[in-house]
Every structure is written in C-alpha cells, then in structure tokens.
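Following are the structures in question.
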Structure I
Amino acid sequence: MIVVIADDFTGAAELAGISLGYGLKVSLCLDGSLQGDADVYIISTDSRSMKKNEALQAVKSATQVAVQLQPDFIFKKTDSVLRGYVAEELNIQMEMLGITKALILPANPSLGRTIRNGQYFIDGIAISHTSFAKDPEFAIQSSDIAEMLGHPVTVLNGGDKLAQGLNMVSSAATIQEVDRWAAQVGASCMAAGSGDFFEALLKLRYKKHPQTGSPHLSNTHVYVSGTSFNKSVALIKYFGSRYTAYINSGMMADDSKPDIWIEKAVEVLRQHQRLIVAFDDTIHPSAFDAASLRIKMAERVKVLAGQFAIDELLIEGGATAAAVFQAFGMNCFEPVYEWERGVVQMKAGGILVTVKPGSYDLPESIRQKYKLYEDV
C-alpha cells in the first residue's frame with residue numbers, strides 16, 4: 001500500500017489518475033480522514049496555498065496520518081515547477097520518518113517539462129521566460145533548479161550517489177532518465193516530485209493496465225476557471241458572455257447585489273445546460289489577495305448550486321478546487337476516470353467533479369463531450 005501527500009488538489013488528482021492506470025484502487029481525501037480499503041491513499045494538504053507556518057503544520061498532520069497506515073512507501077507530490085514550500089515540507093517529513101535522504105525529481109518529460117544541465121524547460125523554453133514568471137503567488141525568475149528550490153540542495157549528475165539531505169537531479173529530459181533515477185530510491189530515501197517520477201516508481205512494482213470504462217456523463221455542468229494562465233483566459237474571453245458569468249472587481253468590493261450575478265448564471269444554465277465561471281479583465285492578481293479571489297469564486301458557485309441543480313463541476317486550478325470543496329463541504333473523493341494525464345473525474349457524494357491543473361490544456365475529449373467552447 002502506498003500513501004501520497006500532495007501539496008495541492010490537482011497534483012493529488014493527477015497521481016490518482018496515474019494509479020488508476022495500474023489497476024489500483026484509490027482513495028483521495030483533503031483532511032486525512034481516509035476512507036475505504038485502497039491500494040493508494042492520497043492526502044491533499046493544499047499547503048501550496050497557505051502561509052508557510054500553516055503549510056508546514058498541514059504537512060506534519062498528513063505525515064502523522066500516513067505513518068499510522070504503515071505503507072510500503074510514502075511519496076511527496078510537489079509542484080512540477082517547484083512552487084510552494086517544497087524543501088521546508090520535505091525536511092519536516094524526513095525528520096518525522098527518520099529518513100536522512102530525499103530525491104527530488106520535479107520534471108515531467110511526458111508533458112514537455114524537462115531538466116537539462118540543471119536548467120528547467122517548458123516545451124524547450126527556459127521556464128523563467130514562460131507564464132510561470134508571472135505567477136501571482138510564486139513567480140519563477142530563474143530557470144536554475146537549485147535557485148527555483150530556494151534552499152541548499154545537492155544537484156546530482158548521472159552516476160552520483162545520493163548525499164545526506166536534499167538531492168535534486170540535474171537531468172530528467174526523457175522518461176528513461178526518470179526511470180533510472182527511480183531505480184535509485186530505496187527504503188532510506190524519501191521520493192518527491194512529479195507525476196512522471198511517481199509513475200516510474202509504480203512501474204517497479206506493478207503492471208500497467210489499459211483504462212477500461214468511460215467517464216460518467218452528466219447533464220448540467222459548471223466550469224470553474226480560477227487560473228491566470230494565458231491559454232485558458234484567451235479561450236474563455238473568445239466566447240465572451242454567451243456561456244460565462246464573470247466575476248469582476250466591483251463584486252469583490254461590494255457584494256450587496258449578488259442576485260444580478262446569480263440571475264445571469266441561472267439563465268445561462270437554463271438556456272445551454274453549461275456555464276463558465278471566471279474572472280474578467282478588471283481582476284488584476286496584483287491588486288487582490290489570491291486566496292480572497294478563490295474564496296469569492298467558491299462562494300458564488302455554492303450559492304448558484306442552491307439555485308440550480310448542478311450535476312458536475314469542472315474545476316481548473318488546484319487552489320480553486322480546494323476553495324470550492326471547502327465551500328461545498330467535500331472532503332473525500334473516489335477517482336473513477338482519467339480523461340488525460342492530470343485531468344481526472346471523481347465522485348464526491350451526489351456530484352461529479354473533474355479537475356485539471358491551470359497550466360494544462362483542456363483535453364479535446366472534454367471539449368467535445370461537454371460541448372465546452374463550442375460556438376453555436
């Protein structure tokens with residue numbers, strides 16, 4: 001049995017989807033109240049969206065839960081581009097587990113996220129020259145992996161032995177390289193990093209299973225987009241107000257007339273059976289606290305659900321997902337289908353939830369089946 005501790009919900013869901021591909025039963029929870037008999041238990045701490053002290057306490061609590069389960073191994077899912085408190089959280093876990101070494105491999109070569117000569121690239125472009133440089137909470141100003149981590153670390157070249165403390169790989173440009181690094185992880189080493197790294201560890205223990213079945217199709221869908229990544233923003237903006245109920249800066253400052261927004265959202269759902277909830281151009285991340293924006297969006301979606309029956313939520317962005325789940329009182333999830341890598345459908349009580357990282361493209365299969373962004 002395996003326990004994963006993830007720093008945000010989309011990362012947790014990504015590893016849940018990977019686990020499904022190996023025929024493993026998965027239980028995913030937010031607060032450590034793990035349920036059912038599973039092969040893989042995943043705890044999403046949402047620590048990347050917290051203040052540092054809160055984040056470290058959340059990771060400590062999750063690790064205490066993990067230890068009680070006596071798993072074969074614990075994997076720390078970090079952001080694939082090292083946003084958050086990666087080193088600090090790992091140090092706490094290592095101390096609690098009595099482990100003196102950790103191997104960090106954040107790259108996802110299968111998704112075009114690679115490390116070469118100690119430098120991080122997104123589709124061949126240095127990460128400091130991509131949209132990640134404008135991340136509202138963890139702007140990435142350097143492509144050097146040690147500087148991205150922001151903490152003392154031993155950078156390993158091929159053939160180097162693991163040192164005491166934190167170790168980071170200098171090259172992970174192919175799946176084969178990731179597999180070779182995974183083979184070096186033993187009982188005395190904490191493994192941390194990306195979905196590709198986690199899958200490499202699974203391959204050492206299990207056999208890949210072709211996905212069977214199909215997604216659960218529902219009728220009325222609300223697509224909640226809390227991301228600031230350019231592709232998502234551009235797609236939503238292209239189709240304008242026909243399917244979208246925008247949250248603007250005025251609503252952040254004055255919530256005295258929320259009924260106008262609800263009336264617009266309900267009318268879109270009645271006409272089209274689908275709705276996009278997003279921030280408009282008046283919302284500048286630099287002018288608002290990111291957590292406040294997410295909470296406001298989650299509150300609006302919750303009120304909307306009280307006015308109109310929603311069968312499924314499609315949520316973009318791990319922190320946005322966590323805020324929505326808190327508003328709805330959702331804690332535990334049963335992953336049922338992986339649309340594409342990192343885009344996973346789950347059951348949560350009587351509602352379906354599909355989540356995806358904000359920086360990942362929306363799968364064409366979802367656009368077609370749910371008629372999202374369809375100009376009719």
Structure II
Amino acid sequence: MPIELDVSSDAATGARAGGPVRAGARLTLGERAPGVRERMLFTERLALLLDTGVPLHTGLQSLLEQMKPNEQPRLRAMIAAMADDILAGERFSHALGRHPLFPPTYVNLVAAGEAGGFLPDVLTQLVDMDEKEDRLRRTVVSALSYPLFLLAFSVIVVLFILIWVFPKFAVMFEQIRDQLPITTRILLSISTSLTQHGTLVGAGAAALVVLGWVLARRPDVRAALDRATLRVPVLRDIFAQIYLTRLLRVMGMSLERGVTILATLEACRGIVRNADVQRFILELETDVTEGKGIAAGFQKSPFVPPSVRQMVATGEATGTLGRVMGRVADSFDRDLTKKLNQLSKLAEPVMLMVMGAMVGTLVSSLILPIFKLSRAVH
C-alpha cells in the first residue's frame with residue numbers, strides 16, 4: 001500500500017516550513033557550503049547509529065559530538081537545528097526540509113521511512129543512491145577532462161607561437177611577402193592583430209564570453225540548448241541515458257519504499273534541469289492524474305528507448321514498477337560508464353591529430369618561407 005506523505009513543497013525547500021532561521025546556519029566568508037559528500041557522510045553515520053537502536057535525537061547529538069569544534073560550522077549548525085526540531089516534537093523529514101542540502105527526493109524518502117518504520121534502511125539506500133550519482137558524475141568529468149586539457153594546451157601553444165614567435169620573423173618575411181604561402185600571410189595578420197591590438201582582442205573575447213553567458217541564461221536559448229542535447233545524434237544517446245539513469249534511479253527507489261507516484265514525480269522535477277525532461281515529467285503527472293498510468297507517458301516520449309518503454313509497461317502491469325526502474329537505472333549506469341570510457345579513448349587520438357595539425361600548420365608556415373629566403377640568398 002503506497003504511503004501518503006504530508007511533506008509539502010514548503011518543507012522540501014525550507015523556505016516557508018516554519019520556524020526561524022538559525023543564525024549559526026549562515027555561510028561565512030571563505031567557508032564552503034556543505035555538498036553531496038557531506039550529505040553522504042551525515043546520512044551514512046546517522047543510518048549506522050539508528051541501525052544499532054540509538055534514538056534519532058540521541059543520534060544527531062552523537063554526530064555533533066563526533067565532529068571537531070571548527071569542522072564544517074554550517075553543517076554543525078544544521079545538525080543542531082534538526083536536533084532542536086526533533087526535541088520540539090517535529091518529524092525528521094520536516095526538519096530536513098528546512099535545509100537546501102536535502103533535496104525533495106531525499107525528504108520524501110525519509111518521510112516514507114518514518115511512516116513505514118524503516119528509516120535506517122531508507123538512509124542506507126540514500127547513501128547508495130548518492131554514491132551512484134557521484135560515481136556517474138565523476139565518470140562524466142573524467143571522460144571530458146583529458147580531451148579538454150588537450151584542447152586548452154593546443155590553444156596555449158598556438159597563442160604562444162603567434163604572439164612571441166611569429167613577430168620575430170615578420171621583418172624577415174617582408175622581403176618576400178608576395179611570395180609567402182597563404183597560411184603564412186593569414187597567420188602573420190593574426191599575429192599582428194594580437195601583438196598590436198591585444199587589449200582590444202582580449203576585451204572582445206571577454207565580451208563574447210559574457211554575451212554567451214548572458215544568452216545561455218535566457219529561457220529561449222536554454223530551451224534550444226536543451227532540445228539540442230536530445231536531438232543531436234551523438235549527444236542524444238549520451239544525455240538521454242544520463243537523464244534517464246538519474247530519473248529511473250530516484251523513481252525506482254521512491255516507489256519501492258512506498259512513496260506515491262505523484263509525490264515521486266513532483267520530487268523528480270528538479271533532478272534534471274533539461275526543459276524537455278521537465279516537460280516529460282509534467283506530462284507523466286498529467287497522465288497519472290487522468291488515470292492513464294505512468295507507462296503511457298513513457299510510450300509517448302521520443303528520447304526514451306523502446307526497451308525502457310516495454311519494461312516500464314511490464315513493471316506497471318505486474319506491480320513491480322519500482323524494482324524494474326531500479327534495475328534499468330543500474331543497467332544504464334554500467335552501460336553509460338562503458339560508453340563514456342569508449343568515447344574518451346576515441347576522443348584522445350582525435351584531439352591529438354587536431355593538435356598535431358594545428359602545430360604542423362604553424363611550423364610549416366614558418367619553415368617554408370625560411371627555405372625560400374635561403375634559396376634567394378644563395
């Protein structure tokens with residue numbers, strides 16, 4: 001029987017959940033706000049304490065005692081505030097909902113654990129879910145880091161040659177300017193612009209970066225970029241799999257723990273920022289509200305693979321939707337890791353070839369005119 005939750009959106013966001021904001025919870029200058037790693041550590045330690053039979057309030061107090069006096073002042077303030085709320089008779093989920101560190105999905109699952117009497121199990125699964133999300137995030141960063149490093153290194157090498165090397169040969173090349181290869185003349189012009197108008201070029205580049213940042217924040221531009229990630233052939237497969245992995249993992253865990261479908265979908269709205277995916281979640285909510293079921297929305301979505309549509313329909317028909325979604329998410333996670341590693345290995349030689357072509361063009365643009373000069377002298 002699904003557990004009906006009374007965790008409101010106000011409690012989930014903490015903006016209007018009631019109660020004053022503690023002064024100790026403010027972020028001071030130079031202090032890093034608690035993130036996913038801190039949330040995982042807090043959840044894991046609290047789950048261990050609760051699993052040994054320690055009461056919730058005592059467990060929170062124990063966590064405070066385990067922390068050093070100067071360790072994560074804001075996290076200490078959050079734990080102290082939650083302990084005060086529990087002592088005042090509030091539910092743990094409501095106390096969590098006051099702090100942005102704990103997203104609506106986390107709060108809803110804790111509320112389900114409280115209502116069903118399996119809070120330690122839920123906390124353990126939340127740690128597992130955060131670990132999988134963190135592993136997926138690190139896989140994506142790792143796959144992109146080396147190609148981006150090669151690209152940045154190539155740009156630095158090109159700028160060094162254009163700004164410091166080419167100007168030393170500019171006077172020498174003036175004698176045979178009409179006989180210079182087209183690449184040399186183009187690069188000489190770029191080098192002259194960079195050396196004589198470097199400030200203007202730098203200001204123009206900075207202006208382009210700022211303009212791109214401003215445009216990227218516009219709703220219409222963001223929507224266009226979101227559509228591109230799910231329509232461009234190579235990007236579509238990668239991003240669709242990333243989005244579906246995150247959604248299915250959260251939905252599967254929530255449904256298995258008795259959270260209602262509508263509460264699960266509402267909590268999933270902020271998991272993925274892509275506008276198309278958020279529209280997909282809203283359509284799922286509409287279908288569920290109208291009694292069509294969640295599988296109907298998956299059938300209509302263009303970025304959901306046919307295999308996932310079939311498995312979701314089967315899971316809904318057999319009453320094992322949560323378990324099916326969790327298994328699909330795990331399968332997608334493993335497949336995505338392999339795919340990203342393969343793309344990273346493929347991108348490395350491609351970037352090396354591009355880098356070699358750029359440097360080769362620059363060097364040949366210097367060496368060929370020097371040969372012409374030496375022949376003219378002899």
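Any read-out appearing in this document is the output of simple, stated calculations on the displayed coordinates, not a laboratory observation. Bear in mind the structure is a predicted one, so any value in this text is a computation, not a measurement. Cβ atoms are built from the backbone, for glycine too; each structure is taken alone.
Structure summary
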item	result
Structure from which 34, 22, 19 was derived, semi-axes √(5λ) of the Cα gyration tensor in Å, options I, II	I
Read-out FRET efficiency 1/(1 + (r/R0)^6) of positions 92 and 204 (r between Cβ atoms, R0 = 25 Å, to 0.05), computed value 0.45, structure in I, II	I
Structure (I, II) behind the derived value 2.5 of distance in nm of label points 7 Å out along Cα→Cβ at positions 132 and 148	II
Parent structure of the calculated result 5.9, given that distance in nm of label points 7 Å out along Cα→Cβ at positions 188 and 220 is the read-out and I, II the choices	I
Origin of the value -25000, where helix-only ellipticity at 222 nm (-39500 (n - 2.57) for each DSSP H run of 4 or more, over all residues; to 500) was derived from one of I, II	II
